[in-house]
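See the structures that follow.
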Structure I
Amino acid sequence: MARPAPASDPVLFAHYHVMPLTTPVGRIWVESDGALITRLSFDPLPVRQAHPPKVLVEAHRQLEAYFKGRRKQFDLPMLTTMGTRFQRLVWAELDRVPHGHTTTYQHIAQHIGGRAVARTVGQACAQNPLPIIVPCHRVIASNGLLTGYVGGLWRKRWLLIHEGALPNELF
């Protein structure tokens, strides 16, 4: 029968550092490699029992301030090398959409140029590893409808109301 490794042995292929945060849109998990923010997830991520790195503590602080209405943009070191070249172009455009405003998939496609179409912009938004921080929730359909969001449409709606981009309904 195999014995468990002593606690002092290094853990190979350990999970990244993860810090959960309870927010008005439910619990979210923020992941870091120790130097950069690598992912934000609405689904649980495995949490490594270790002291969180400074960058993760700062991300937690900035997200809390955002949800309290005291922060409109994020200033965090993020992993920017993942994704295809096209996805990175779309994600860079998302970062340019100001707090309290929306844009359309079609507008982003036209701004990127080339053979980009709204549908492929939507697919790139769906692959955004840093929702909220890289604000893909600010992208809506050309007809003004809220369409797909990795966290669900109810979260997209909440985030847009929170930022003042959508009016809060009376009823």
Structure II
Amino acid sequence: MDRMQRSRIARNGTGWEGVEREGYVPGVATNVVRHTLVGGRKDAPGDPGPSSEVRYFEVPPGAVTRLEKHGHEHFVIVGAGVGLAVVGEQVFEVRQHDVVYVGPFEPHQFVNRGSEPFGFFCIVAAARDFSQPLAPDELAKLAASPAGAVIDPDGAPPPRAAVRAAR
């Protein structure tokens, strides 16, 4: 039975029963680990399966998630540790049970500057667009804001759209 049909997915020592540890881009090594707990990406809202996807990201000490934007909104609930959430030009310290909302096309990145793993649940629509890199002018604006002291544009593999464009 796959994760779309199970009513419960139990946590184990390194993740969740029956859930693979993944990176951002299949086949690309990354420090950040993704666990897709419920659902999965769909091409269209009417495709079979849950309408939402629930993922858990583990960010090791000193690592960051991808600096990106996309047309879909998402909701983040911190599950473990303490991290920094960059949302637009703002930086927030976040900790277990804090909730972060990222609106459409808001640049965002999550940073672990601590000594313990930082983990968070991310809830998105299953049918959604792909992440996009920031344009040079967006990156310059962000770098000149308070977020500029925190962001790491090269800290994680680029979005799939950027990988495809580079080929």
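Any read-out appearing in this document is the output of simple, stated calculations on the displayed coordinates, not a laboratory observation. Since we're looking at a predicted model, the values are computed, not measured. Cβ atoms are built from the backbone, for glycine too; each structure is taken alone.
Please state which of the structures I, II yields 12.0, 35 when Rg and Dmax of the Cα atoms in Å, for residues 65-136 alone is computed from it. For Rg and Dmax of the Cα atoms in Å, for residues 65-136 alone, the value 12.0, 35 is produced by structure II. Of the structures labelled I, II, one was used to calculate P(r) over Cα pairs in 10 Å bins from 0, in percent, giving 10, 38, 38, 12, 1. Name it. Only structure II yields this read-out.
Here the criterion is FRET efficiency 1/(1 + (r/R0)^6) of positions 33 and 145 (r between Cβ atoms, R0 = 41 Å, to 0.05), and among I, II the highest value is seen for II.
Largest in relative contact order in percent (Cα under 8 Å, 6 or more apart) among the labelled structures I, II is structure II.
Comparing distance in nm of label points 7 Å out along Cα→Cβ at positions 41 and 73 across I, II, which is largest? The partial results should precede the final answer.
Values: I: 2.9; II: 2.3.
Biggest value here belongs to I.
From which structure (I, II) was helix-only ellipticity at 222 nm (-39500 (n - 2.57) for each DSSP H run of 4 or more, over all residues; to 500) calculated, if the value obtained is -9500? Structure I accounts for this read-out.
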